[in-house]
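Computed from the coordinates by the stated procedures, all read-outs in this text should not be read as laboratory data. A quick note: this is a predicted structure, and the numbers were derived from the prediction, not measured. Cβ atoms are built from the backbone, for glycine too; each structure is taken alone.
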Structure P
Amino acid sequence: MDTPAVSNIPEYSVGEIAGAIQATLRGAFGRIRVRGEITECKRYPSGHVYLSLKDMDAKLEAVIWKGAVRGLAVQPENGVEVIATGRIDTYADRSKYQLVIERLDYAGAGALLARIEALKQKLAAEGLFAPERKRPLPRLPEVVGVVTSERGAVIQDIRTTIARRFPRLVLLWPVAVQGQGAAEQIATAIAGFSSLPPGGPVPRPDVLIVARGGGSLEDLMAFNEEVVVRAAAACKIPLISAVGHETDTTLIDFAADRRAPTPTAAAELAVPSRAELLAAAAQQGARLIQAGEAVVTRGRLRVTRAGGALPDVAGLLALARQRLDDRAERLAAAPGILLASRRAGLTSLGHRLPHPRAVIERARGALGLAAERARGALARLAAQRGQALARVRLAAPPLDAQAARLHGLAARLEASSYAAVLARGFVLVRDASGHAVTRAADVKAGQGLTLAFADGGVQVTAAGRPGGGKRHAPTPQESLL
């Protein structure tokens, strides 16, 4: 019999080795910060977020539990470089390690974005970006103020656009648009324009443009400073922001009354196009002339129609006068004509009326004829009634004999009916279908029967009898179950 080899190598279960690895990782690293780009970010219905952090050399799987997601200052998105703070842990079910993230911060430019986002939330909470604070731009400003660098293409583009569209007075307040102190200069320029008194030696702008060309996030940071945003929000002059390219967004854009994608677009927003205004005025003038002519034409047409609908007064008077003369002439002759007509009618009626004596004679003749007819009818009725009475008297003896015979037959029929038999103590047996049962052999054990007596019926069940299946008349105690 072979004996098992003895070894001094420690033996672990799977769970024990997984726990040992977990304890080693937690003890070796503790709480750490890891920098990398977010990839494979997925949000699950449970509320947990699973992602990976990668760089040029490796990839580290990570998880953000549901409770930590709500407290993150930076929401995880694919492609964003972050600095994740957390601890290394293991997932024993799949034999892998992962980073349990408790906090996220932007890395590099992300730090600037986080700072900008925090300032944005703060100023928005104060109401500096509220839509009701936005003011409309003037229709045709006399003076346009510009805050930008005196060097570069921005001021030239603004001047050229304004001169082309509608020449206006342009006041430039030159400032540094990036670097140390740029934010303070921009804020001072905005506040300086806003504080100019109307009608003073320096004309006060009707609209203000704050502009800068494109650049990186660091180049545009002066327009994300709190001092600049507060100056724009406090400006009493309608302000247009035109910072960076069309895709660039700075905090001054939220505080300004209007945002332009480019400095040229800001100049187009500040002043209208003179050619377009002239064209619109010409079009409006033509429409006004056309509308006036249409009103005059409609009025003339209504007057013409009204004149054509007016009656001929002279003709109407002549016709009425002629009609009056005719009526007067006819009225003078009317009484005589009426009397003659009534007299002729009475004469005609007098010839057609019969003499009263003739009417009376005709009535007497009709009455006598009716009396004769009534006497004849009464005589015929009396004769018919006498004949009928004689026939009834002749038929009385045979009817008495027939009645006596009918009473005898009824008594015989009643004596021979099965009801009389039942009254003498006999019973009529019927099966479930209502047919009469006349033989005991036709009755099966357990069959339901109905026993009809003279005063009613009883439901019974047939019971089997020992003795070779022979049947005999059951007693009442045997049939009633």
Structure Q
Amino acid sequence: MEQGAGGPPPRRNARYTSLAADGPLPWDMVRAVPGIRRSPVDFLTGQTRRYGDVVAFPLPRTPVLLLNDPAGVRHVLVEAHRSYGRATLQYSALATVTGAGLLTSDGEAWRRHRRTVQPAFHHSSLEGVATQSVAAAERLRATASRLAPGEPLEVLEATSRASLEVVGHTLADADLSGVAQDLVDAVGRALELVVARAQNPVPNSWPTRSRRRLAEEVATIDRICAQIVAARRARGVADDAGDVVGLMLRAGLGDTEVRDELVTFVVAGHETVASSLTWTLDLLARHPAVQERLHAELAGVLGAPGDARAPGWDDLASLPYTRAVLEESLRLYPPAWVITRTALVDDVVAGVPVPAGTLVIVCTWALHRHPALWEEPEEFRPERFLGAARREEGYVPFGAGARLCIGRDLAVVESALVLATLLRDRRVRPAPGPRPAVESLVTLRPKGGLRLLVEPLGA
């Protein structure tokens, strides 16, 4: 039967998806496989530019919706968050390493753990985080000072060490340098194997070499976490314990639950901050005018470069441009570059009926570059986040709603003070050679690392 005059044109993908939204056809997806493996963020962003803010993928059995509509994203993450769960492939894969921590759990288990560890991230605890952040950044400065003239700093490695020092005290109220790097390395290797498995068509149940290696890395993680928990238990857990492990032990959580949150915070509290700081320093190195304005603010608060003092907790309110630089960096390079949810009930999102069981994908990278929200969205312009110019719509580097990252304020305090400590009398410049590509792993990382020159101001 011919379509009536004036009716909507038939969707070319109607036979491949139950979702009433445009999107690629099956053979388009097959052709896109190499690009998806090479850069998932580029693939997802390209789909929104081609098909719009609501894209239906032609995957068998499960309806899949790519959502880039700001109001729709807010609906899923905030307004109707109880109707959307984390039982997705993304979080199931992460749980292979993290277990049932805050990052991957749902329901009552998530609520119980969140209530238990919340005091470790209360504002009253952030002054201690500030002190640890400055101390870690001073050691980073010392590392940069030992470099020969013209010798670049490996930035991702340096920011990872600094972040690790801070997270150790937040997690277990101790310097974990003796074991934390081994834990981070094992978690990193395990996550790389998880990402590789997700891109491999071989079923996870097959006894492959990568599956055996993953089991070995998880066993290493379990062993190191057991050492950390045993050491923390041996020190005793006072009523005023403020670290994550101490709070969980005092609340009577089992060792497996404590282990899962330890690994979760290594991923969510260490790797994300290191990634954010790395991209921020890269952007500053490539935008001298922005870096000059940042230096002017730091000089006004901390003193001229030759006599600049270290920053502290009380200085944060006087560093709005420093924070704006960080927030703009998080817009362009959100560590959590993709968020997924499964619809638990039938719903309507951005005008599209969404049946229960639908997988909803939000690509934070694409949303943060939405041309309707951001003027010149590809440009690095920190002033977007100053005063009246601030905007929250469509900006979700830490998620949103009830599942907003518990460590958001900690990450902001740590990042701002590390940045201010390092750059109060130094500048960063690009090292010779090409800029590294963006690697879409669990977080966004510079492929092969990032090298920058760190020089005294005035040199």
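Each of P, Q could give semi-axes √(5λ) of the Cα gyration tensor in Å, for residues 306-345 alone, but the derived value 38, 10, 4 comes from P. Looking at structures P, Q, which one was distance in nm of label points 7 Å out along Cα→Cβ at positions 10 and 82 calculated from, given that it came out as 4.2? Going label by label, the one that fits is Q. Each of P, Q could give distance in nm of label points 7 Å out along Cα→Cβ at positions 66 and 442, but the derived value 8.3 comes from P. Once distance in nm of label points 7 Å out along Cα→Cβ at positions 162 and 250 is evaluated on every structure in P, Q, the highest one turns out to be Q. When relative contact order in percent (Cα under 8 Å, 6 or more apart) is calculated for each of the structures P, Q, which structure yields the highest value? Once relative contact order in percent (Cα under 8 Å, 6 or more apart) is worked out for each structure, Q has the highest. Here Cα Rg over 2.2 N^0.38 Å was derived from just one of the structures P, Q, and that gives 1.01; the source is Q.
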